[in-house]
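Okay, got some structures for you below.
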Structure 1
């Protein structure tokens with residue numbers, strides 16, 4: 001094996017002949033370098049941030065209270081945008097009735113961002129307690145808010161600033177009829193604040209309605225979920241809570257990258273991971289349980305392919321409405337470890353074409369040569385990219401870049417692997433946001449040698465029963 005050229009390796013590892021083998025010079029991409037900093041560990045402490053926006057008196061607080069009540073077994077905190085109003089100057093206080101509290105400039109957005117960033121990174125913060133009589137935020141003691149599993153950020157203009165929007169994992173807009181909002185505002189301001197109804201209506205027509213039309217309503221387009229009727233819409237609240245619970249059960253990276261999918265963990269899956277990670281597991285058992293896990297990952301990956309509805313007649317003469325699988329499909333394995341996933345793919349997709357990519361490090365200067373043998377019509381196919389380990393992500397980016405250069409749309413690529421390091425996930429997902437990654441487990445990170453930890457060692461050597469000394473030309477560590 002060691003005496004074979006790279007061309008021989010690719011020829012030997014493919015049963016069919018596709019486009020010609022050649023050395024490819026890819027355009028360079030700005031690839032993030034892997035890091036072993038403690039920041040990786042903080043990923044597991046990232047809270048799920050929900051933004052709840054809508055007009056004044058639309059029912060935002062009611063929606064927030066209902067979500068908090070149903071998530072009673074989770075640590076949930078509520079942060080109100082109203083807490084971050086600017087202190088009014090003496091001049092503004094003298095003309096307080098001319099001050100527009102519904103304008104974006106009325107809020108200290110920088111202070112809000114600082115508080116939210118600290119909460120997201122596991123630090124307790126002191127939230128101002130704004131006094132609406134003195135229009136100051138230092139009259140009452142600040143409210144200490146501790147890090148939590150879920151942070152709900154509520155306010156009329158929380159979708160206005162893109163920096164605030166980027167903090168959110170879910171954006172909810174409470175959409176309530178303008179007449180209902182006005183009636184609620186009149187009732188609240190006259191009963192609770194003892195204000196004159198004429199002053200309430202004057203403020204509404206002068207500031208509240210124009211601000212809603214100019215600043216609040218346009219942010220509705222950023223919402224992931226729009227709730228008509230606010231707190232009266234119990235079905236919508238139930239669905240939202242169900243979705244939040246699903247997200248809380250996922251790895252934190254799935255909250256950051258919607259194109260990352262980790263198959264649901266079970267005791268069976270954990271047991272198989274335990275066996276293939278054990279250094280004392282025999283080659284026979286390693287291959288057996290690795291194959292089982294690979295099959296699960298492949299099946300999950302196939303579930304992300306497009307399908308069309310199809311009706312068939314069953315042996316009983318009945319009509320069954322099902323789906324027809326995507327026909328334009330191929331696999332591409334990253335030599336050599338990726339070839340361990342080919343049998344599972346063939347078992348799921350009879351007669352599927354499988355191409356090859358070999359990434360070979362040339363010397364010590366960090367340059368890589370890329371060799372490929374791919375179907376000639378690969379640009380017209382959905383591609384399942386096979387590589388069991390995602391470490392730094394550098395080799396994966398090179399392989400994906402090659403597929404895109406061959407004309408494969410980024411959204412048509414599904415990257416399948418057994419275990420991933422957070423660093424690699426960051427690199428691939430940021431470089432290719434429309435690609436999908438399907439993995440069975442995300443590990444802690446990389447060590448100083450850029451190996452995945454806890455990992456499972458050199459996958460190719462353990463699967464094929466070879467030693468590093470036996471391999472003269474192999475793909476770099478993933």
Structure 2
């Protein structure tokens with residue numbers, strides 16, 4: 001990715017995300033047919049802000065990390081929401097033994113109020129965030145803080161990853177991982193200087209509440225993080241890399257807000273690592289094919305998730321009823337020769353026996369297009385079509401291919417266009433021309449250069465994949 005020293009600073013975990021159905025009290029086996037529904041039709045996140053969650057132990061440096069991210073994202077509208085603002089008010093009885101109260105326990109927070117505030121912000125409404133007073137332990141002593149809707153929301157707190165409902169709001173999750181001794185030293189300094197507490201009380205509270213809560217509730221949420229920052233705010237190189245990653249995701253997010261039919265697969269640093277390898281001009285053909293195939297499989301799997309489904313109930317080997325879904329039966333692939341043929345094996349691996357058609361579009365000059373060959377299933381008008389082409393550049397070839405499918409009777413809404421990288425110009429071209437198709441991609445690049453080539457791009461994909469670049473020069477190739 002960068003140098004090994006930078007890579008070592010960042011750990012990434014790519015968790016799998018599953019959707020499930022659950023129904024109690026079902027004793028009989030039968031298939032329940034519902035109107036065909038796309039798994040992505042209910043998603044409305046495209047018009048919502050980009051939410052970054054920042055978690056970690058107390059005094060780990062979360063606030064410093066947030067401040068550094070906000071400072072470097074100065075060209076974005078960014079707001080910070082602190083979980084500390086949503087502590088419960090302490091009752092009179094609790095106030096009499098305040099030093100016995102565990103502020104690091106999940107029950108100390110009003111999560112329902114936090115969810116309500118985040119829901120309003122995500123739907124473009126301003127909210128009043130409580131201003132919690134840590135001397136009176138009340139949230140009504142000071143005026144609330146008015147927070148306006150923004151492009152980016154950073155939600156920070158020790159337990160923001162604990163509740164799955166809060167986690168689901170986040171587009172990116174960062175865990176600040178700082179040594180326990182460093183956190184304790186910072187806490188002693190903060191509580192004795194800023195809050196006027198004696199060191200004995202601080203140490204007693206740490207041993208009774210802070211450390212057990214970290215071990216029981218905070219540390220286990222580290223597994224949900226997309227990015228882990230060792231040493232917190234002291235790790236400037238890692239934060240710079242993360243901000244670069246955030247900028248890439250924001251560019252994708254902005255296009256998705258414009259076009260609800262554009263889908264970018266969830267990015268982890270594992271996926272960024274594979275992109276780094278296949279984009280590197282020095283990567284061997286063997287490694288290029290291996291990692292390109294891995295990325296293609298992810299894109300194909302995501303694309304299949306946008307096909308219609310019907311609910312279906314089956315009986316498991318334990319005799320239990322499982323309510324799941326039945327796959328779309330009327331499906332075919334169409335590859336744009338020849339780069340698109342690199343995606344056929346992944347599609348066949350996911351869909352046994354699938355029919356695959358071919359389209360060859362000859363390019364005359366940078367913008368000239370000429371369809372010279374097509375071989376498609378005779379009943380293609382009755383099928384959902386996965387159109388395969390790894391690079392979406394200017395969008396001219398894509399428009400030509402999609403136009404042919406529509407002339408053959410395929411409904412526009414039945415076409416899903418799968419590619420590895422897309423240029424914004426191509427996304428605009430395809431989405432404006434065909435607003436009802438779906439585009440699924442793994443990354444959106446900066447744009448096109450004066451030669452209409454995707455930058456930074458990954459070169460002439462077909463030559464690199466099929467080994468026909470005789471000079472072994474793997475520079476940037478023209479966009480399709």
Out of 1, 2, which has the highest value for distance in nm of label points 7 Å out along Cα→Cβ at positions 202 and 418? 1
Read-out Rg/Rh (Cα atoms, Kirkwood Rh), computed value 1.08, structure in 1, 2: 1
Structures 1, 2, by FRET efficiency 1/(1 + (r/R0)^6) of positions 266 and 306 (r between Cβ atoms, R0 = 30 Å, to 0.05): label with the highest value: 2
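Each reported figure results from applying straightforward, stated rules to the coordinates on display, with no laboratory input. Please read these numbers as outputs of a predicted model, since none were measured by experiment. Cβ atoms are built from the backbone, for glycine too; each structure is taken alone.
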